[in-house]
1. Assign the value -0.34, -0.88, -1.08, calculated as log10 I(q)/I(0) by the Debye sum over Cα atoms at q = 0.10, 0.16, 0.18 Å⁻¹, for residues 111-198 alone, to the correct structure from 1, 2.
2. One of 1, 2 was used to calculate relative contact order in percent (Cα under 8 Å, 6 or more apart), giving 17; which?
3. If P(r) over Cα pairs in 10 Å bins from 0, in percent, for residues 55-150 alone computes to 12, 40, 38, 10, which of 1, 2 did it come from?
4. So helix-only ellipticity at 222 nm (-39500 (n - 2.57) for each DSSP H run of 4 or more, over all residues; to 500), computed for just one structure, reads -8500; which one of 1, 2 is that?
5. Tell me which structure, out of 1, 2, gives 14.4 once Kirkwood radius over Cα pairs in Å, for residues 159-254 alone is calculated.
6. Given a value of 0.96 for Rg/Rh (Cα atoms, Kirkwood Rh), calculated from one of 1, 2, which structure does it belong to?
7. Quick check for you: by distance in nm of label points 7 Å out along Cα→Cβ at positions 31 and 47, which of 1, 2 is greatest?
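All of the numbers you see were taken from the coordinates with simple rules; none came from a lab. Please read all numbers here as calculations on a predicted model, not as lab measurements. Cβ atoms are built from the backbone, for glycine too; each structure is taken alone.
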Structure 1
Amino acid sequence: MQVIRSVNTMSEIIQKYHLQHKQIGFVATMGFLHEGHLQLMKEAKKENAIVVASIFVNPLQFGPNEDFEKYPRDEQSDTLLAEKTGVDVLFIPTVKEMYPHAMLIHMSIRERVNVLCGHSRPGHFDGVLTVLTKLFHIIRPTKVYFGLKDAQQVAVVDALIQDLNFPMELVGLPTVREKDGLAKSSRNVNLKEHERREAVWIYKGLLAGQQLLLKGEGNPALIIKEVTQTVEKHISGKIDYIELLSYPALKPVSTINQQVILAAAVYFDEARLIDNLILHPNGKIINRYN
């Protein structure tokens with residue numbers, strides 16, 4: 001596995017692969033790799049000749065009161081895990097390498113961002129758009145892989161690819177979970193012991209809402225109420241949001257007659273956790289989006 005830190009060197013390597021007509025799968029991460037990231041890399045390995053992964057904690061997507069400095073980092077472990085998983089090229093640029101000067105172009109998205117995480121994190125997805133646009137131009141992948149745990153990000157990436165005509169396929173893969181159901185996240189290490197025990201109730205709350213849909217309930221308000229009551233009963237953290245929206249458009253729905261996302265976010269003392277289910281109108285879970 002090659003570890004590359006220079007944009008120019010990365011571009012040169014990618015150009016060689018393109019001249020060889022090799023299909024490239026790309027996994028963008030902020031590091032501190034866990035099983036969720038590794039599953040994306042494994043799937044990319046199955047479907048592409050070359051797998052490129054990036055590790056870059058992007059400052060543009062962190063707000064002034066968010067956890068950029070606290071965001072966990074372990075480059076040595078990440079490098080070993082990526083190599084073991086079959087990554088061919090690991091791109092680890094510095095902030096200076098990715099942003100050698102203040103950006104003169106400001107990217108923003110008008111739809112799909114004023115709900116869910118975007119509602120309480122203004123500017124977050126503008127930063128995501130900016131870094132992904134740069135990475136997509138540098139890597140020029142055939143397929144890009146994202147986890148559906150960050151389903152709003154997948155919806156934003158879908159819009160980015162469609163609107164700017166990026167010649168690549170988006171693959172959204174199912175959330176990887178701990179044995180008790182908690183969605184795997186780099187931020188889970190920041191949970192206190194009692195918070196870790198409680199955190200599984202985010203997922204259990206979503207499942208309670210799904211059960212209503214499976215039984216034929218089509219009123220979003222009643223499903224949201226069920227999730228909210230279940231989560232509030234079992235956690236000491238503060239609910240940021242619980243929402244049910246169309247997917248990937250992320251629009252409010254008055255009745256559930258289309259593909260939807262049921263999503264939640266909860267603040268604990270040192271971590272904000274998110275989770276979701278993407279559902280058919282009949283309540284069945286959708287595990288792959290492309």
Structure 2
Amino acid sequence: MHDNLIILAGGASSRMKKEAIVENLTKEEIAQANERSKGLIGVGPNGRPLMDYLLLNAKRAGYKNIYIIIGEQGDLFKAFYGDKDKDNDFYGLNISFAVQYIPEGRVKPFGTADALFQAVEQYPELNTQFYSVCNSDNLYSSEALYALRETNSPNAFISYDRDAMEFPSERISRFAVAKLNEDNFLLDIIEKPEAAIVESFKDASGKIRVSMNAFKFKGDTLYPYLKNCPVHPERDEKELPTVLLNLLQDFPNTALGIPFSEHVPDLTAKEDIVEVKAYLKKHFPVLDWNNPVLI
């Protein structure tokens with residue numbers, strides 16, 4: 001097992017900041033959606049941000065060291081989770097910050113692979129260890145996070161049953177589909193697959209699997225692929241799935257798709273805020289940081 005979780009929180013949150021007419025949102029919630037990183041929007045019953053709940057599940061899963069990748073204007077994260085660059089204590093979690101700097105000539109960050117590369121450059125000890133990686137705007141269960149810690153596969157990702165996702169079908173159809181072999185090792189990730197061919201991607205249990213960017217990596221193996229990640233020709237970003245697929249060309253059958261069938265609350269756009277608030281009110285009426293029970 002490993003103790004390191006890297007949380008991607010340095011993105012531009014472009015979709016969240018788009019103009020939208022949403023009922024049941026307060027002026028304060030709209031202001032936060034327009035100004036804050038998504039993981040810091042106050043969606044909890046007590047007004048605390050989504051990041052709290054992700055960190056709570058990480059603690060319950062047994063993670064000790066949390067690395068939050070923030071943007072150059074990410075000081076608000078330090079107001080919530082510790083004012084030092086590294087080794088902040090937050091309810092027993094050791095929280096450090098890495099900064100994703102925007103290259104000269106760009107106005108937006110360079111993607112998830114660039115974020116992770118900058119993090120492991122700032123914390124090179126990660127290149128000799130295993131670590132997990134996830135988004136800041138998804139609430140992964142403690143069980144899923146624990147599965148990433150527990151697996152013996154050098155690389156892995158949570159392979160979600162698409163039918164268990166509680167999203168509109170149109171939104172689900174945009175999710176990247178994972179193609180696995182009979183032993184659940186990753187062969188390919190297909191972005192926005194055509195509906196006519198999706199059925200051919202069913203896994204050994206007959207399920208269509210999607211990735212929600214919850215990964216485990218072997219640091220020393222991944223590093224050169226992170227460093228040399230090409231830019232996606234359409235999205236003009238360096239993306240983690242590209243890094244993983246390039247690694248698998250040289251090291252096949254080393255990225256296990258861990259099957260899970262559960263909903264993953266997602267805070268992508270303003271329309272998601274009401275649903276995430278309702279989910280947290282139902283499942284997390286109290287933030288119990290003192291619960292010592294690990295998964």
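1. 2
2. Considering all the candidates, the number was obtained from 1.
3. Here the read-out was taken from 1.
4. Derived from the structure labelled 2.
5. Going through each structure in turn, the value belongs to 2.
6. For Rg/Rh (Cα atoms, Kirkwood Rh), the value 0.96 is produced by structure 1.
7. Once distance in nm of label points 7 Å out along Cα→Cβ at positions 31 and 47 is tallied for 1, 2, the winner is 1.
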